[in-house]
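Trainee: In what follows, structures are represented as structure tokens.
Computed from the coordinates by the stated procedures, all read-outs in this text should not be read as laboratory data. All values derive from a computational prediction rather than experimental measurement. Cβ atoms are built from the backbone, for glycine too; each structure is taken alone.
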Structure 1
Amino acid sequence: MVRKAFVDKDICIGCTVCSSLCPDVFTVKEDPHYQYGFKSFTNDSVDQQPIEKQVQEAIDTCPVQCISWREKKEVQESALVEP
């Protein structure tokens, strides 16, 4: 199964570290569902396997550790239950 990066928006502080390290996968933008504004979003249409090292660097560098790997199916299911 293919794994994808997942951002826990309840923890994300919108610091832009991930989007600076791996802009093909991560975008930080305003999220009206959260009171504190900006959150990181993942571009799940991008094949993350060829840039796995960049994604892992973003995961390792996140100051609040809100990014993790999940199986693609889990990421899609999580998106369905987001507020």
Structure 2
Amino acid sequence: MSQDKKENTAVEPDRELDTRGEVCPFPWVKAKKTLKKLDEGQVLLILGDHGPAMINIPHNFEDEGQVILKVEKTGEVTWEILVRKVR
């Protein structure tokens, strides 16, 4: 998956999760728990600065059947990931 993957950058997130300052596996665990609380169709914005987690999170959600709307490196070490819950 490309770091620049963008299906729809105009989507407004229903919830935001800030994992900056945290390392694996905590960003993934928190993202999974947060997405679980959302309704189908809602969107989660994940902010992070741990590169390996920001690369693995989209892959993990895709493996679970969720839709990745955006993966973007927004700064030298910061990332934004948009995930739409579909199940």
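Trainee: Out of 1, 2, choose the structure whose coordinates give mean count of other Cβ atoms within 10 Å over residues 17-24 equal to 18.5 when calculated.
Mentor: Source structure for this number: 1.
Trainee: Hey, distance in nm of label points 7 Å out along Cα→Cβ at positions 33 and 49 derived from one of 1, 2 reads 2.2; which structure?
Mentor: Comparing all candidates, it corresponds to 2.
Trainee: If Cα Rg over 2.2 N^0.38 Å computes to 0.95, which of 1, 2 did it come from?
Mentor: The read-out was computed on structure 2.
Trainee: Moving on to the next point. Given a value of 1.8 for distance in nm of label points 7 Å out along Cα→Cβ at positions 41 and 65, point me to the structure among 1, 2 it was derived from.
Mentor: 2
Trainee: Between 1, 2, which one scores greatest on relative contact order in percent (Cα under 8 Å, 6 or more apart)?
Mentor: 1
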